[in-house]
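Take a look at the structures listed below.
Just so it is clear, none of the values below were taken in a lab; they were calculated from the coordinates. On a predicted model such as this, the values are computed, not experimentally measured, just so you know. Cβ atoms are built from the backbone, for glycine too; each structure is taken alone.
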Structure 1
């Protein structure tokens, strides 16, 4: 039996009391109303609206079907779902508070739902698990919140939020979000914290005042195929003890670092593209680490990749193109294992290692750096296996201050400065170094032990420096003053 409101009966309470299994709203009717048995509630015509001046406009705790209806809650919640599997299709909600709340163990189905002019769009809490497809949220506060043990699936969603994150996921929530676009938010597009473990696929954040994505707490988010644009902070900010999985992430035109990793965070990242970031492309600090594969930085405002404090990552496959700082800048007490690194056109050194840093690098190619190729200084201790430097404007390899470098299998070609320069209190232990261009200077109190390889240009040792050459093909080697030269 179908009942039409207000055509046949005056109000929804009367319609529900009639026992009807279908209620058709043809105009503006007043709420709030609670429905706790299965039925169909649908609107007919553009003027079909359920309106409540206060409280919860529509409360659902059963398998109710709601279609083609406008719902307005002036001061309270628009739709409040506590149980069952209600279905909302082509529903438009306007609310002074939260547009749609899902809680308890409810598993609602939402299709083509629009929430606008609301304080918050969608709140999913307790053990609720909605199935959502084609959702639009326009909120002055936050767009979408998952907390407690909430789960569920959200596909094809557009979120425009105000003072809060467009998507906030906390507690032990584990939703799947797919096909999400955030055109603009005054906070972050996505904020994951607590022990949350969401899976987020195909995300586009076009403009955010803070980081596009912030991952914090003990969260273990999985983010696949995301494009983050025009963040007012870093594109992606990972901190605390977060352990996200990141796959195919693009960050463009952010105000700070493309990806910033701090404290004890340790991402598992692969396929990261960082373009035109005002700061460094990838910035690791604290005791941050993780595993990074296939990272590409283009046109960054500072270093392509910067590791400071006590960062200790494992990185395999890095390409840095035309950074305005060094290609890689490893400083303070950072460490890490760096494999297959290529730097092209850096404004400063291709690879700068400073402070008390102690990294291990293998397979480093530096091409066209304006301020030298490899520069080790401060109290840094570096191990480099497999180095190629071409077209450096200053020294291809320089070790200065109290820096120590272990260098094995290096080739220097077409440098306009020194091929090798070791000065002050620096130390170099070199094996199989082939200097095809550029003079070698060893000065001050520097100590160099060089086994194997060749030097096509002159080698000069001066001051209190010492050089031990073993099996090095070099025709022009000179020790000046008190310098020590041993050659076998």
Structure 2
């Protein structure tokens, strides 16, 4: 459980702790209000949690209520698992202050240190005084605004099965976000985060099978992240959470309960309209026993649509000021090693909305097989109505001292890999003669296959008016390949 996931758990606790539809319109804080709040919160933590001697309490304290949850105690009360799971952490304590408009103001210091063990994995994290604050509207599920500030964190993890041990140090952290309710009742959320520094050391765990060569150290300077989410269905999600808690100990659902669950799943769709994240890492350095590589700046991004029509998934990654591990490379490759690059892809052609609705309409957890094999096949058809996925490659670029290559294209891939992809790729090289000259100058150190491949590319190339070379590659049915009109396969 890394630092990011722990913050997610804290947000989940915060959401549950004031998601109840308690009447916060009254700003009076008293024992009766505490009892009402505890009753409402039991929908998210279970009735036993707030019973006498349970794992949670609500106490009036001046202008706010103090909600205290002992998670290890709550975990111990759950049905025993086949795989042992242990959790050690202080009680989570959050102050909730009722606002006049029915919302809650919250103050949640991060509990710590926290450690857990599950099977062969053990992890620990200490946020060193971090704190969440903000406001939440229980009627809509919108986190109106929230902030996290912390001086740093220390995270350790050991995976005995993989034989890997990791220790990370996170610098000062700052995170802030807002949520607004849109016309459809969903929540549009925006969040920005900054970390001063991050470093991690990994090495073979004692007694593990990981070789010593797998050890590495990685460190970054400042890191920034931005997240946006459109049309989050927060209130239906919290209602689904309450349903799961209410029926957690049941072995089977009744048909009436299944109908109730199906209604909640329908209300949850499309879950979200779109989710996007962008990350910027500055001065990333990775060192191993065999050498190191550095990146002056790395920018990554992705966005994905929810269960909506015309959904798509996109990702991109780019890096500048790359310092290649030249001491580990053959001499002829040094001037070809990238100093910067950018690339990405868009995956579309699937219908997440149709797939979601088919599954919700047909799944039945009262049966041993919630979806029959025939229904699983129909769900797959609903998700992939044309049986294919489209992959668009936006303009990308790879540059080194002796290589300057740009590319783009579009491919169609059959579901399940039934046959090779079809489509078009476009390559463009500048000063390709310089690339060839650099390889020839390296003499016999260059593998003959590399020289033969470069010569073939030059022979198939189209010369543009500016002297650069281009290749239009067509991937046809049956695996055929054509380059600038010349069929190679």
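Can you say which of 1, 2 returns 19.5 when mean count of other Cβ atoms within 10 Å over residues 91-98 is computed?
Details: 1: 22.9; 2: 19.5.
Clearly, the read-out refers to 2.
Can you tell which of 1, 2 yields 3.9 when distance in nm of label points 7 Å out along Cα→Cβ at positions 147 and 363 is derived from it? Provide the component values of the computation, followed by the final result.
On the way: 1: 4.6; 2: 3.9.
Structure 2 accounts for this read-out.
From 1, 2, which structure was FRET efficiency 1/(1 + (r/R0)^6) of positions 35 and 163 (r between Cβ atoms, R0 = 41 Å, to 0.05) = 0.80 calculated on? Each step should come with its number before you reach the end.
Working: 1: 0.80; 2: 0.20.
Traced to structure 1.
log10 I(q)/I(0) by the Debye sum over Cα atoms at q = 0.06, 0.09, 0.14 Å⁻¹ computed as -0.40, -0.86, -1.50: which structure among 1, 2? Mind showing how you got there, number by number?
Details: 1: -0.40, -0.67, -1.12; 2: -0.40, -0.86, -1.50.
Traced to structure 2.
Using helix-only ellipticity at 222 nm (-39500 (n - 2.57) for each DSSP H run of 4 or more, over all residues; to 500) as the calculated read-out, with -7000 as its value, let me know the right label among 1, 2.
Numbers: 1: -500; 2: -7000.
The read-out was computed on structure 2.
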